[in-house]
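S.K.: Please go over the structures that come below.
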Structure 1
Amino acid sequence: MNMEKKEYIEELIRKYREATATEAEEQELKDLLRGGYAADFPDEADIFVAMDEAKANLQYPAGLDAKLDNLIGSLERKEKRMNLRRRIILFAVSAAAIFIAVVCMVKLQEPETGPRSSNIYVVTNPHEAKKLLETVNESYALLSERCRAAVAETDSILNTNIKNNIKQQR
């Protein structure tokens, strides 16, 4: 055997073993081993012969592709719904925070023009305003944490349901 050809085949075998060979290189290696170089590389030739025999005898259950497509589609739809729920919750929390911030800013900038209502508090002292803002931030953080906990619980329930559905469909 030509030394260059042997080195080339050895390079193809190395690429095949490292899973870096292209389909064309893998096919060329198979063709070379079937075409007279099997005696020089008997182990590799045996591997390809065994793989060809296994492929010939391999049978998938009827309808497997359709079942897998249905499961994948079902999981994708559930994931989209979860993403939509997360976005809605995030939007609601963001909207509430913005609303609270705007109300506080408007009320802090408006001078008191009439009798105070029991639910409106005008803050003129900067230190008092800072404390009020910190309280609002703490409330927002608590609300955010509760929303995260609710989302995590929802995720857990949905993941359990998805796993159960997959088990039932098998």
Structure 2
Amino acid sequence: MQLLVLTLAKRGVSPLSFVLKEEIFLKVTELVSQFAQPIVEANGCSLWDVEYVREGSERYLRLFIDKEGGVDITDCEAIHRAVDPILDEKDPIAESYHFEVCSAGLERPLKRPSDFARFMNSPILVRLYRPRNGLKEISGILRDYQDGKITLEAGKETIVFEKSEVALARLRVEF
């Protein structure tokens, strides 16, 4: 950081303005994750994901939580009550929004390498940007994940998907 500040100063750029710009451009989800995670963990859960989305004319900030044995409404309520005043204090979002705390769900999206590792050999659904052999959704068993590539066993066939092909990978519940 010191080298960056010195370089900026030599080029006539105020280091303070750079730091302010860097802070402004931090993703809302990253900022919220930083202060919400310890609260979520103190309540016996793990923070699965943070989502900030627009749905119609409304904006939503959602914390997705998980815990061994499953999340119930009392977990969501306790975490909501604990995080809400901190959101008010830190005020990371300028416009109005709805704040929700939800279970990650049985058919949760898999995003990080740790998600894929945790659910190796589980049934998943892969949704593609473009059809492959006429299909945009392919279900199977997750067999491998390396460098963004998903290996899926679909029936007797093993299929490898490049990261650039995959719009969504999520768990699939079989009944």
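S.K.: Among the shown structures 1, 2, from which was the value 1.29 of Cα Rg over 2.2 N^0.38 Å calculated?
M.R.: 2
S.K.: Now for a different question. Kindly point out which one of 1, 2 the value -27500 was derived from, the read-out being helix-only ellipticity at 222 nm (-39500 (n - 2.57) for each DSSP H run of 4 or more, over all residues; to 500).
M.R.: Traced to structure 1.
S.K.: To continue, here is another question. Please compute FRET efficiency 1/(1 + (r/R0)^6) of positions 32 and 128 (r between Cβ atoms, R0 = 25 Å, to 0.05) for structures 1, 2 and give me the label with the greatest value.
M.R.: 2
S.K.: Further, regarding this structure: Can you rank 1, 2 by distance in nm of label points 7 Å out along Cα→Cβ at positions 40 and 136 and just name the one with the largest value?
M.R.: When distance in nm of label points 7 Å out along Cα→Cβ at positions 40 and 136 is computed for each of 1, 2, structure 1 gives the biggest number.
S.K.: Could you tell me which structure in 1, 2 was used to calculate FRET efficiency 1/(1 + (r/R0)^6) of positions 48 and 144 (r between Cβ atoms, R0 = 25 Å, to 0.05) as 0.70?
M.R.: Label of the source structure: 2.
S.K.: For structures 1, 2, calculate mean count of other Cβ atoms within 10 Å over residues 64-71 and state which one comes out highest.
M.R.: Comparing 1, 2 by mean count of other Cβ atoms within 10 Å over residues 64-71, the maximum is at 2.
Read-outs throughout are calculated quantities, based only on the coordinates presented, and are distinct from any laboratory measurement. If you're wondering where the values come from, they're calculated on a predicted model, not measured in any experiment. Cβ atoms are built from the backbone, for glycine too; each structure is taken alone.
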